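A.B. asks: Below: a set of structures, written as structure tokens.
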Structure 1
Amino acid sequence: MSGIDLADSVVYGHLWATPEARELLGDRGRTRAWVEIIAALAAVQGELGLIPPEAAEELARLDGEAVDLEAVGEETRATGHSTLGLIRVLRRDLGPAAAEWLYYGATVQDVTDTWFGLVMQRMLAIAKRDLGATEAALLGLAEEHRDTLMLGRTHGQPGLPITFGFKAALWAAEVRRHLERIEQAEPRLAVGQLAGAVGTLSAWGEHGPELQRRLLERLGLGVPDASWLVARDRVAEFLALLALITGTLAKLGNEVYNLQRPEIGELAEAPSEGVVGSITMPQKRNPERSEHLWTLARLVRAHAGLALEGLVGEHERDGAAWKTEWAALPQASAAASVALALGRELVEGLRVDADRMRANLDAQRGYVLAEPAMLALAARVGKHRAHELVHRAAVAGQEAGLTLEEALAADAEIAAALPREELAALLAPERALGAARETVDAVVARGRAR
């Protein structure tokens, strides 16, 4: 590994690609897949009588694992062609007849786009697996903390009481939507390409459509309704989907990052044995997973932007748009693979401090319950007048160091409309939860049913 690309770094590679993503997307995995596609193409061409049967038989046995990658690199640099280097290396070990029929009629993009289809198929499976586990963990947290009171915050400030179960249920529902997007997108994205020079399958005459169907069926991919040589919406959709998924994971990480602050202390990442937060401040335990989720999501979004640029291509083939994807798709997939694994790990190990949540809520001295007081008062004096009165009392009470109940009781107009004993009942946090617990029940029930 050279270390120029951080995903290939011996030192930092684990932060930018998982082992299974590296196996899928690295030189060896890519070459193995390309050779598998070339071998499958020859086998089907033999079935249709497009190449001699003995050549097809030998070509179908090609093994990408045995390819000399150093030799492929040398030949690629020598020819200046993205695939001819591989073809030359493969031909060295073939008999004369088979060597002549290698890669018959296919273009570089037939192989690379079909590989894209295989990568998208595999990455969607990885995302489905990891998001499924993340959703399950979030549903468990939602159920466990259905009644765990905490502050709801808006604009970074205390708002109204919620439960942590409600927060976890919202996360789970968002993850579920991504799982549904994956299910809907898979038939569109797990699609191969056999199009020929300009997308018309001209090299294989009347056998072209059947050759395409059999090849892609053999590889486990869908058959496109038409050539997508310059129709790059599949790649753009795939990277946009990864951007959506990693964006959600980053948002979740951001929330944990902030609620792990010692002055809040409501959530915490599970500690990792031997991990050091700071080489200068020995006491620190940094939210490494949460923070890295932001970084990974930013990278994926940047690559998704490149894929969107590729939607505008020229004529029947555009190398500039297509080759941009050679960098964007693998790098976004690698970053997403780490984000998916980290997000799952974060949620499965999340530590919840219910006592601190309640303490932070109680520390607000009731002011987060101004809304229910205002609504009760509105029934007697009108909504806008009630807002004016409660606002006036709240400002005065906070300046005087009073609780909200004390502040409201001290206002003569409010006290005349709302007796003190009624105020006390109104200002119970559980009274302000609205449908929070019902939302948890509904999200958990739907999630469990699926």
Structure 2
Amino acid sequence: MAKGLWGGRFKKGMHPLLKTFSYSLATDIELLDSEIAIDVAWAKMLGRSKLITSTEAARLVKALKVIGTEIKSEMGKPGSLYNWMNEHEDIHTLIQTLLEKKVGALGKKIHTGRSRNDLVVASTRLYLSHKAVAISEAISGLQAALVVTARRAGPAMISGYTHLRKAQPVLLAHHLLAYVEMLEEDHDRLLDAIKRLDVLPLGSAALAGSGLPIDQEFLAKELGFSRITANSLAAVSDRAFITEFLSVFAILWMHLSRLSEDFILWNSEPFGYVELDDSFSTGSSLMPQKKNPDVFELTRGRTGVIFGYLQALLVIQKGLPLSYNRDLQEDKPQLFDAFYKTEITLDLLSLTVQTARFVPEKMKASVEEDTLYATDILDYLVRRKVAFSDAHSISGQIVHYALEHSQPIRKLTLTEFRQFSALFDDDIYKIFDAETSIRSKKTRGSTHPAFVARELEKWEAALGLLPARRSKSR
């Protein structure tokens, strides 16, 4: 029979429908490792504080470690989790029940001086601190895939776009490295969020703290926390640390969605820049010729789900009075799913990007349109001391003239060019070349090959892609 953590005040048992409505084991089983780690530390602390004997503490520690292993083993058997869900309110009561079966009445003492309120917050903080490391590594993995692909692209050029209109030639590597930069900011935001996990809430009990000699310093050291909460009310009722992670994920997924959209466009027939590996594409049940970029489309679609998780958690918390309210049970389903979706998506995108094949002839064709060099005409005039606004106007007039006469700009005669400015000379025709345009860029962070090469080397070192030059820091 399942052991409850409450009930003395009640004469009736919980209605079966309410159990279905309120039990959370199916979700918070995810906290198993964190719960066991905290229970082990708690048992040791109870022994050190003389709230139980050292022998009792040792028995609890041994039993808890066995229980953790047994639960994991049972979870692999069909129906086990379903049966537990009907019998146990949450992960805390499951562990408590199994502990009492192993050590008898001694098992009741594990809950001494604490509440599920401070326990679940501590478990979630511990869980996040470990899971965030996996996400950090997955972000680095996608960055590495982009850098490897950028290196492989070499001098390949594509048309850059603004407003989804052709703008100027850029190196493909430069475009790919733009996402490496965005992901680095996401990585930094993640690391910054991890800092705010580092607060031990144990000892806060339900809301007011404990009247028992709970050794918080020992617990903090055992569990790897460097700080202890300064306010028990905030400790048990604030979920800003979870909200922050979902916010970090929302921004990360916004970038993943933009990356996905670029690849979807590049993979489409009007662009044709990239061919995806068969292993990371799907087909149509009706049209045999189709090869679809589902990894990117699902990423784009699931971005909306992650955004929804953030919004849901904000709304759940927005009107809650201090301190704990049961509404906060709804903080974990979206959190756990966001971690799962984020990790697997980062890994899949890494594989899909790194196995993609770019199509040189399609990319080359994209930079042959003369209007891509209108800004180079502008720069040409500015270098001849024409005021920028005047040069801009002249360049625009030339584009209009060429379009009106159905003539490529590079095919205009020098006499036609000089209708707009006497400063044009024969060298104007040299600018209608993608490599020349790219090499003309002078500012740091531009698409000039020398700058891009340095950025590639920097990222290869930072991500460990050049072992001999591995960077010691990001």
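Every read-out reported here was derived from the displayed coordinates using simple, explicitly stated rules and does not represent laboratory data. The model shown is predicted, which means the values in this text are computed figures rather than measured ones. Cβ atoms are built from the backbone, for glycine too; each structure is taken alone.
A.B. asks: Which of 1, 2 yields 6.8 for distance in nm of label points 7 Å out along Cα→Cβ at positions 24 and 432, as computed?
C.D. replies: 2
A.B. asks: Next question, about the same structure. Quick check for you: by distance in nm of label points 7 Å out along Cα→Cβ at positions 88 and 120, which of 1, 2 is greatest?
C.D. replies: On the way: 1: 3.3; 2: 1.6.
Evaluating distance in nm of label points 7 Å out along Cα→Cβ at positions 88 and 120 on every structure, the highest lands on 1.
A.B. asks: Can I ask one more? To test your reading of the models, identify which of 1, 2 gives 3.3 for distance in nm of label points 7 Å out along Cα→Cβ at positions 152 and 440 when calculated. Intermediate results must be reported in sequence, preceding the final value.
C.D. replies: Details: 1: 1.4; 2: 3.3.
Computed on structure 2.
A.B. asks: Taking distance in nm of label points 7 Å out along Cα→Cβ at positions 216 and 232 as the criterion, which structure among 1, 2 has the greatest value?
C.D. replies: 1
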